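Following this line, the structures themselves.
Bear in mind these aren't lab numbers, they're just calculated from the coordinates by the rules spelled out. Please read these numbers as outputs of a predicted model, since none were measured by experiment. Cβ atoms are built from the backbone, for glycine too; each structure is taken alone.
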Structure I
Amino acid sequence: MKTVVITGAGGNLGAAASHHFLGKGWRVLAFVSPGKVPGGKKDNLTYVEADLMDEAGTAEVLASVMKKHPVIDAAILTVGGFEAGGLEQTDDAALRRMYALNFETAYHVARPLSLWMNRQPEGGRIIFIGARPALDASAGKSLVAYGLSKSLLFKLAEYMDSAFVKVKAHVVVFSALDTPQNRASMPKADRSQWVAPERVAELMEEVVTRGGNEIVEIRN
């Protein structure tokens, strides 16, 4: 049985990924914020509490996880946040908030996991959640802090692919998730290009199972 780490398992995308991977026969190590373990139990699902913005604490939790599960085949890093604002509205505090939520939470997990995976006989795969505003300036001009923080994930994936022989990093990109929260916050938005979390989860499982490009764009 293969093992996957999924961060942000309490959110829409993380929960969908956990459900999908379980259905495909994976063992799921579902990371959630401290005190946020959902109710109910499922076979092959283990909830792990960790504050991913705390590097030392995250490293300690991961060390314990890797001791119990010596082989980790994949990691899906879904933790992140969103904040609107162009250059005029984007101050240092906004940059730091988005950097911490979108980059540090991923880096604190990806760094130790990638080092561990690279020592495994079969290596491993790591998926980051990117964003189109990080690739397209016209889409990101009113989302500066968000776009900048997400852009670092693309560069991190490049660095990892260059540094490791057995680890492959991918960045998944989509327009917006079709969730109750997004529908409520953007009632007038064109949802024709929004993507269901279940669809993203399905494609992420295909990527870690069969491989794929470094950047994986998902469209409705």
Structure II
Amino acid sequence: MKKNILITWTSKWIGNYLMQNLKDFNNVIWISRTKSQENVLKEFNIDLTKHELFNNIVKYLEQENIKLDIIIINAWVWYFWKYENWSTQKYEQIINLNLLSPIIMIKILAPYLNNKAKIIFIWSIISKKFMKYWAVYQASKFGLRWFAGALKNEMKGKSIHIINPRIVETTFHDESEIEIDFANDKITSLDIILDTVNNIINWLENRFEIDL
């Protein structure tokens, strides 16, 4: 039986890879600012920092009488540079998209989750380390990690998971202004992330936090 899966930021990188590999066997709802021609159940082209637009998703779920089985939170913005060199506006953008947006989205969509729904955060191993040049980005990752942990204890019957990749084999870091170490032992493949998501969906993986 197909599951109803909502994925955020599916225009590229991890989200797009997950969408491409899940859409043929599930009902995928796509959320991204970039319009596509993908054959998915529904596409919403919205800016995730415009939280009032989440009501468009609610209206659709109500009209179609859809309950969500899976929410995959996969959206972030990053700036890797010395803390004092970036503007306040850049830091507001990071916190708004990376931390505040998922908190508000899950709050709004909670009534439309199935009883045994799963919420999966595609996050980062960086939420567990202290590294220079990543201060505010790390703060957003760290904050959502603890939000997810609290959510696990509060949303009874729901299954909450965090997947923490290392550096992922995408163009994510191409615009970074600092040097990134791409040693093979620091790379997480897209296939491993997909396999982990599928294992969670199919009840083969039950851990709250999975470091890849």
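A few notes on this one:
- Entry that produces 0.80 once FRET efficiency 1/(1 + (r/R0)^6) of positions 35 and 83 (r between Cβ atoms, R0 = 30 Å, to 0.05) is calculated, selected from I, II: I
- For distance in nm of label points 7 Å out along Cα→Cβ at positions 187 and 203 computed as 3.0, the structure of I, II it came from: I
- When distance in nm of label points 7 Å out along Cα→Cβ at positions 99 and 115 is computed for each of I, II, the largest belongs to: II
- For -12500 (helix-only ellipticity at 222 nm (-39500 (n - 2.57) for each DSSP H run of 4 or more, over all residues; to 500), calculated) the corresponding structure among I, II: I
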